[in-house]
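What follows is a group of structures, each given as structure tokens.
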Structure 1
Amino acid sequence: MTHDMQSGESDLGSLAVEAFFYGYPLVFNSSEVGRFAREGIGAVPATPYNQFGHADRLAGPETRFVSVNNDTVYSIANVDVSGGPVRLEVPDTRGRYYVLQFVDAWTNNFAYVGHRATGTEAGSFLLVAHAWEGEVSSGVRVIRFPTHIATIVGRFAVNGESDLPNVAELQQRLTLTQTAPGHGVPDGDPSVPEDLSFFEQLRVWMAAFPPSERDQAYQRHFAPLGLLDAQSPYSDGDGELTEVLRQALASAKQRMEEVLRGDTSPTQNGWSLTYHVFDYNLDFFEVGALDDDAWKLPDGPMRYAQRALAARGGLWGNHGYEAAYAMVYLDVDGNRLDGANRYELRFEREPPVGAFWSVTMYDDADFFLVANPIERYSIGDRTRGLRRDSDGGLTIVMQHDEPAEPERRANWLPTPAGGFRPILRMYEPDTAVFDGRYELPPIRKIT
């Protein structure tokens, strides 16, 4: 198929870059859905649709997933409601923190079940397609899916290795019962060259997972790129359009990395306060999701760009009201954090939270956990054996080599040898985190 090229290559190139940022979350997320079914993710084994896969340990360096947390044990399910309703049963966790976060194909967080949202007693939920109509049993709450496939990202708080059997028992009582198998994620044209697969996947998955009406209206202007075509225009890999797409893809990927590291979120003592980066959902609010303007980004192209950056830097991250994230690349002097140096992070007052908090260490290339000799990947209010300062404060030691002093070794959060990026997570944060009454401390270079 040929396309109208009258707008010129430069215009088409710009449009293709725009389409990349618009469609990146859908393509990245759907690819991870497929990877989870085939390979699993870290300690969570490969799992079919409409079943939970359970991790039996906390995430470590073997978990090749962007900005994975080391605070909770994961239970993950890809749910397909195209075959009919799926029933979810959750156990009574007797006050233990847990959250089931519902993420649609476009990475919108549209529902939450758990400690903050619905409490910790046992409960029943019916997961259905957006337009489903039918009878619902008494005591069962309905959750409507914006897209026929969505991911439930479950997290259970764990208090050390000895607590894992207790969590495993709860995981086994977290169940899904399907009506019938669904359609799954469709494949694109296998003849499309690998370097054009992004646009082929975007074309196919845009049709399979229609977004909100406002987004459908927006994506129509990508028609000149072939993204609305019923058949693939990319299969021969030749022609002016495909060359424009190749160049645009390379440019867009480079631009994404540049923007990600030049984050424009509000900052506080070097920390990027990404409390609102997951606020791009404007249309779908089910159980536990707050339909509140305070948690909605302004509509427009920048919302789509923010959504892409959030997927790249922290796929399946929660809204800030469930878990607030702050990340940092720079020390107090504005220099990049690097394992060649030694640093300290001192909390005069620990973050105010309703659940718990932690600081987790990642490399700054892929945002993965990095192997270290003491197998410690995070420090927080549940970490055993920490040494407090004389005034009750807490100093976290960040360096690559093992500290010689026992008191510093006790508070050591190992860094990679090169660049690194910590993330501070605050689960069920107090309002003081958002209104500025609580201020995050800087990371200071000491050698």
Structure 2
Amino acid sequence: MAEFLTNAESRATIFSELLSMLSSGGAAKDALRRFRPYIDDARPEDLVGAVDAAMDAGVDLSALKPGVSKLINLIYEPLARRRYLRGAGGQGGPVRLLLDALCLENEGLAALLSAGKLRAKALNDAFKAGEPIGAELIGFAAWFEELDAVEIHYRKKENVLFPWFEAAYPRYRCVRLMWEIQDDARAGLRELGGQVGQALRSGGLDLARFNAALGRLYFDLNANIIREECALFPVLAYLMDEAADRSLYAQALEYGWAFADGAETARLDAAAHEPCRPAPAEPASAAAEPATTGSPRGAPGGSNIPAAALSGRTGALSPELLAALFAAAPVDMTVVDADDKVAWFSDSPHRIFPRSPAIVGRDVRNCHPGASVGRVMSILEAFKAGRKDSESFWIELKGRFISIEYFALRAPDGRYIGTLEVSQDLTEKRALTGEKRLASEG
């Protein structure tokens, strides 16, 4: 039995079976009876591997989400013993700047959520006592607005951490489920925000609906914290060396900070500028599973873009001028190659949609939330088959009118060689009237 417990392949099979049992409605007490030795010895990579297998098998998310929650509840104690802790690493593993930074943000979010419980209680108490709820609503709305910063935390994960993990670890698909839970939290923020806004305008509140929405939001926000620190981060701590960690930390800084204490962020920034320490010998760990081939994308310095000028029949541009052109252009551009991998994106300082160098080489399927992947792939398939050469969308985003267009890229002989995505904020241009000429008229 002891040998079976330590065999990685056997453990993967057992935890996949356990997750399948819970996802299909099996009782936790039955799972405990059948799998007790494994449950007591559960490790972060066991959870990561089980979710990866379920996602790869196409298990329906409506069953998988509660199944994973049940599994985490079942194995929480052994996972907590291996939790990644800020300043201490996890499983006796190394401390990483990026993971410490994300844990620091989690601490701030947890404190904010604790304060929110008091706000919600005051609102509930006033409502049930038949008292005016205006002051409590205003206080809750002010607190609720602070939660918007969770988007910074999620974007760091989706655009920096997830792409690197996908390249570095074969069983990476747990991050797809994590992204789904993050989208659930985003939807919860929109729903609750709508209720609060309506209540402020009308003075009335559907308390039962409000409490249900708040409870769902708290569950999703807390679920992500636990899954980060008890599963994903301990595995990542072993995967990334110090140089990769610093590169990823620098990329994450471009998104700013969420819920973080200024003194602690300054300490992390100072540590990021210290000389790299010599790499210690790799510890023997089931978490430190090697990449299948090559080095992880997002390694130090990002992708190696060759310093070649653009030259053609319409003229030539130096690398410096070309970089300045794309930085100044009032559009976001992303190129996906013929194999559906991200090949390049424009590095504008005012991007509409965030991008990080870690996404270069990433499969485009992993660059979108689950709800939109199917639509994106149908566009690419239409381009490849020659049925379409472009597709256009437009959305309202935080009060701005955004145009999103896709164009098929074809070689001179008509072969499909990639897709160009172009996004542009047209808010001001939609409001233009009359004329403004370059030269004044006499």
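Just so you know, all these numbers are worked out from the coordinates, no wet-lab data involved. What you see is a predicted model; the values in this text were computed from it and never measured. Cβ atoms are built from the backbone, for glycine too; each structure is taken alone.
Looking at structures 1, 2, which one was mean count of other Cβ atoms within 10 Å over residues 107-114 calculated from, given that it came out as 24.1? The read-out was computed on structure 1. For Kirkwood radius over Cα pairs in Å, for residues 43-210 alone, the highest value in the series 1, 2 is held by structure 2.
To test your reading of the models, identify which of 1, 2 gives 1.6 for distance in nm of label points 7 Å out along Cα→Cβ at positions 19 and 363 when calculated. Walk me through the numbers on the way to the answer.
Values: 1: 3.3; 2: 1.6.
Structure of origin is 2.
Where does the value 3.9 come from, among 1, 2, when distance in nm of label points 7 Å out along Cα→Cβ at positions 163 and 179 is the thing being computed? This value belongs to structure 1. Tell me which structure, out of 1, 2, gives 72, 56, 39 once Cα extents along the principal axes in Å is calculated. Structure of origin is 1. To test your reading of the models, identify which of 1, 2 gives 3.2 for distance in nm of label points 7 Å out along Cα→Cβ at positions 59 and 379 when calculated. Of the structures listed, the value fits 2.
Name the one structure among 1, 2 that FRET efficiency 1/(1 + (r/R0)^6) of positions 35 and 195 (r between Cβ atoms, R0 = 30 Å, to 0.05) of 0.95 was derived from. Checking each candidate, the match is 1. The value -7500 for helix-only ellipticity at 222 nm (-39500 (n - 2.57) for each DSSP H run of 4 or more, over all residues; to 500) was derived from one model only; which of 1, 2 is it? The read-out was computed on structure 1.
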